[in-house]
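Just so you know, all these numbers are worked out from the coordinates, no wet-lab data involved. These numbers were taken from a predicted model, which means no experiment stands behind them. Cβ atoms are built from the backbone, for glycine too; each structure is taken alone.
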Structure P
Amino acid sequence: MLALLGLAVISVVLGGIMSKRMSPLVALVIVPFAGALLAGHAPAEASLFIVDGLRSIVPVTGMIIFAMLYFGVVSDAGMLDPIISRILRAVGRKPARITAGTALLALIIHMDGSGAVTILLTVPAFMPLYDRLGMDRRVLACIISMSAGVNFLPWTGPMVRAAITVNTPSADIFLPLIPVQISGLALMFMVSYWFGKREEKRLRVGDGTGREQEGAPPRFELTAAQRAVRRPKLFWFNIVITCAVILAMILRVVDAAVAFMTGLALALSVNYPKMDDQMARIEAHAKPALVMGSILLSAGAFVGVMKHTGIITAMAHALVGVIPQGAEGHIPFIVGLLSTPLSLFFDPDSFYFGVLPVIAEAYKTLGGDPVLVARAAILGVYSTGFGITPLTPSCLLLIGLTQLNLADHQRFSLPYLWGSSIFMTFVAALIGVFPF
C-alpha cells in the first residue's frame, strides 16, 4: 500500500513540475505532506519529518547559496576578464584553436556552476568569430554543452541535488570522480580540436585563400555598468582567494559552506570596502541564490517525509522484486550508461528528488552503497545532458543565442554528449568508482 502511495506522490510531483502546473517548491512541499497525511500520520508528526529533512540539507544549501554569491562577486570584480581576453587573442583565426579556445573558456566560466552564465559569456565572445569564418554554429553549441557538462563540481546543481538524495556531503560524491572528470575533460578537448580540424578541412582554411586572415578577432567588450564594478587591480587577489576556497573545500580543511562564506566575506571586504557597495553586490546575485536555496530546502522537506513515512523504503522493496536476478550489481553502471538521455525525460528536480531516491534505496536494499548510484547519475543527468534538453532554460538560452533549431542541435550534439557520458561511465567502472 505504501509503495502505491509513493508511486502516486512521485507521479504527482513529476507531473506537476514537468507540466509547469506547479513550481518545484510547491510540488516538493505540498504533495509529500499530503502523502504523509494519507499514510496516517498526524500533521504535527509530518511536520517533524519535514524539520528533520531540513536539518539534513542545511549545510548543502548553505554551500550552494554562498558559492553562487561568491562567484557572482568575483566575476563582477573582473576576475574572468583577463582570462577571456587572452583566450580570444590566443585563438587567432585558426578553427582548431578557436574550438579549443571555446572549450577552455566555457570550462573556466562554468567554475561558478551556472550553465546559463557560461552560455551568456561564451556565445557572444565566440559567435562573431565563428560567423566571420563560416564555421558551423552547431559546433559552438555542442562544445559549450560538452565543456560545461563534463565540468561537474561539488557546488553545481546536479551534484548538490544528488548529495541531498543520498544524504552525504557533495565532496564525498565528487572526490572519487576526479580521475573520471579528468578523462572526460581530455576527451572533450580532443573532440573540440577534432571539430576544429574538420572545420578547417570543410572551409579550406590554410589553402592559400587567406580566409583565416580576414578581419580581427572579436574583443570582449564591457558595458558601462560592468565597468563601474570592475576591480582589475585586484585580479590576482581574487584568483588566489578562489584557489584557496576550492582547495579548502576539496581538502576538507573546513566545511564547504564555511569555505564559501569566508571567501565571500573576504572578497566583499577587499573588492568593495564600502558597505553600500557590498550590499549592492549581494542584492545583484541574491535572487538566483535564494531561488536555488528555497528549492533545495523544499527538497529536504520532500526527502524527510518520504524517508520517515517509509514510502521510499516500500517503493525500493517493490522495485527490488522486479529486478532480474544477477542484475542488481550492475545498477550504477546501467544508470551511468543511460544518464544523458534521462535528461530528456525528467527535469533535474524530478529526477534527483523523485527517481534517484527510489533507485538508490533499491540498490541499498540489495546490499549496495547508494552513493555509487548518485555518482553514476552525475555522469550524465543534467551534466552532459543539460545542453540538449528543453526541460531546462539553459538549453533554450543556448539555442536562442546561437539561433539554432532545437532538433538540429539535438541531432548534432547528442552523439557527442552521450558518447562522453558513456566513456566516463566505462572509465569509472574500470578504476573501481562503481562496479560493472
Structure Q
Amino acid sequence: MEKRKWILLCFLATTMQLVAQTEERKILTIEDMFELANQNSRSIKSAQIAQSEAQQAIKVAKSAWLPSVNVSASVSYLGDAWISDRNFSNGMNAPMPHFGNNFAIEASQVIYAGGSITNGIAMAELSHQLAILDTEKNKQDVRFLLIGNYLEMYKLRNQVKVYQQNIEQTKRLITDMHAKQQQGLVLKNDITRYELQLKTLELVLLQIQNSITIQNTQLITTLGLPQNISIEADTTLLDKLPYLTDEQYWQNTATGVSPLLQQAKLGIRQSQHHEKIVRAERLPSIVLFAGDNLDGPIVIEVPPLNQNLNYWYVGVGVKYEISSLFKTNKKIRQAKLSTQKAEENNLLLQENVFVAVKDAYIRFQESFQIYETQLKSLELAIQNYSVVNNRFLNDLSLITDMLDASNAKLSAELQTVNARINILFNYFRLKKSVGDL
C-alpha cells in the first residue's frame, strides 16, 4: 500500500509538472493582437482573397479591349457528287476528289461598343474598391471581437483575485469560529452558514476560471496561436485612459472614414455605370476584322478542282440590334430604379451610422460618470474598512464586521478596475462605430 501511494504521488507530481511545462503564459498588448489577427485570422484572409479576386476581375474586364483571334483547321473525306435535272431526273454520279482540307484564321478588334466595355471596366474597379472596404470592415469586426474577449478576460482575472481573497478570508473566519465554538461563543448553525458561503464562493470561482478558459480559447483560435498558450492582459493598459472629446468630432470622423458609408457611395457609382451599360445596348458596335482561308478541293466548280483555294480579307463590321429599340427601355427603367435604391440606401446608412455613433458616444460618456462614482465608492469603502479595523483591534467589533468591511473594500476595488476597463471598451466601441478601429 505504501508503495502504491508513493507511485500515485510521483505520478501526480509528474503530471502537474508536465502541465506546468506545456502551458505557456504570454502577455499581449492590443497592438500585438491586431498584428497577429492581420497575419493569422481566417476571416481576414478570406476577405483578402476576395480582394485579390476583385483585382483579377479588373484585368478580365480590360481584356475585352484585346483583339480576338480564331484559328480552325480540319480534314475531311468527300464522297462522290450526284447531279440531276431540276425535276430530279436523269441523275448521274460525278467523281469528286475525296480528300478535303480547311484552314482559317480570323482576327477582330472592337473599336466601339457604345461604352459598354469602358463602363464594365469601371464597375470592376469599383468592385475592387468595395472588396478593399470589405477587408477593412472585416478587420474592424475581428479587432472589436478580440478587444471584447481581451477586456472581458481582464475583468475575469481581477474577479479571480477578489474571490480567492474572499475564500481565504472565509476559511480563516471558519477556523476562528471553530475555535470559538469550543469555547461556547459560536453556534453550529453559524459555522454551517459560512461553510455554505465558502462552497458558493468556490463554485463561482470555478465558473469564472472556466469562463477565462473559454475566452482564452476564442482569442488564441482567432490569433492562430498554439493551444497551450495562456494569454495575459497587459497590466499597463489602464495606466492611460482616453480623453472624452466632443461628439461632433466623432460624427465628422464617421462621415469621412466609415467603410459602410464609403461602400454606399461606391454602390451609387456602380448603379450609374450599370445604367450606361444598359443604354449602350441601343448603340451600334463597330469591329475591325481580318482573316485568311485555305480550302481544298474547290467544289464550287463543275467538275470540282482538286486544288487548294486561298483567299484573305479585311474589313469593318457594324452590328446593331434592332430589337433593342423596344427591349432596352424596360432595362433602362430598371437600372434607374436600382440607382435610386442605392441613393436611398446611402441616406439610410448615414442615419444608421449617426445613431450608432451617438449611442456609442453616450455610453462612452456614461462610462466616465460610472468611473467617478466607483472612485467615490472606493474612497468610502476604504474609510469604512479603516474605521472597522480600528474598532476590531480595540475589540469593539466582531470578526464578521471586519469580514464584511474587507469584502466591501475588495468589491469596490474590483468595480473601480472594471469601470476603467469599461471606459476602454466603450472607447473602442466608439472607434468601431465610426469605422476607425
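Some notes on this structure:
- Distance in nm of label points 7 Å out along Cα→Cβ at positions 314 and 354 derived as 6.2 - corresponding label from P, Q: Q
- For the set P, Q, ranking by Rg/Rh (Cα atoms, Kirkwood Rh), for residues 274-337 alone places Q highest.
- Distance in nm of label points 7 Å out along Cα→Cβ at positions 226 and 282 - structure with the largest value, from P, Q: Q
- Ranking P, Q by relative contact order in percent (Cα under 8 Å, 6 or more apart), the structure that comes out highest: P
- When distance in nm of label points 7 Å out along Cα→Cβ at positions 178 and 242 is calculated for each of the structures P, Q, the largest result comes from Q.
- Among P, Q, which structure scores highest (criterion: distance in nm of label points 7 Å out along Cα→Cβ at positions 50 and 90): Q
- With Rg and Dmax of the Cα atoms in Å derived as 22.5, 79, matching label from P, Q: P
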